[in-house]
Structure P
Amino acid sequence: MLFVTILKALPGKYEEATRLCRHPKVPENVEVKMFLGLFGKPDAIVIFEAPDASTAGDFAMQFGRVAESSTLLALPIEEFKWTW
């Protein structure tokens, strides 16, 4: 399953947040696809694969001490069932 975590660094925690994004603790069953720093808010996003939502939450939780974060399930647009 693909997930996106959105990070907004907490006041005074920008440098620590940057260090954590460069060297996160990544479990064996999680594959980080990309860390992207952004100009403006949010400050960064993490795109990663995890086998399930629980594992994704465990991985993303480490960012909570340095940033406001939210983790979203990401699906290929082809999997969306559009109804009008």
Structure Q
Amino acid sequence: MSCQHYQIELTKQAQKDIAKLTPKLRNKLKDILRHKIALSPQSGKALISALKGYYSVRLSFQDRIVYRVENHRCVIIVVRAKTHYGQ
């Protein structure tokens, strides 16, 4: 199946992460999801080891959007949207 535009789904953890972001970062997140990830899901950095199959896109200096792609459903599942530095 070929998808031209992917739907975005958020995990409960991603929703919690987004609620903690500043309004400016929330808007940036929306733009990245709509105009980059939804159109070209593999544009993020492919992760390795325990996170193999996931991708990451920088949101700010320390915050990342971590997601996986379900091509058979044309869906992007955002699993995290906050720091990956343990804060």
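Every read-out reported here was derived from the displayed coordinates using simple, explicitly stated rules and does not represent laboratory data. Here the structure is a predicted model, which means the values were calculated and not measured. Cβ atoms are built from the backbone, for glycine too; each structure is taken alone.
Quick notes
- For 2.6 (distance in nm of label points 7 Å out along Cα→Cβ at positions 13 and 29, calculated) the corresponding structure among P, Q: P
- Each of P, Q could give relative contact order in percent (Cα under 8 Å, 6 or more apart), but the derived value 36 comes from Q.
- Taking Kirkwood radius over Cα pairs in Å as the measure, the highest value among P, Q is held by P.
- When mean count of other Cβ atoms within 10 Å over residues 5-12 is computed across structures P, Q, the figure 13.9 traces back to Q.
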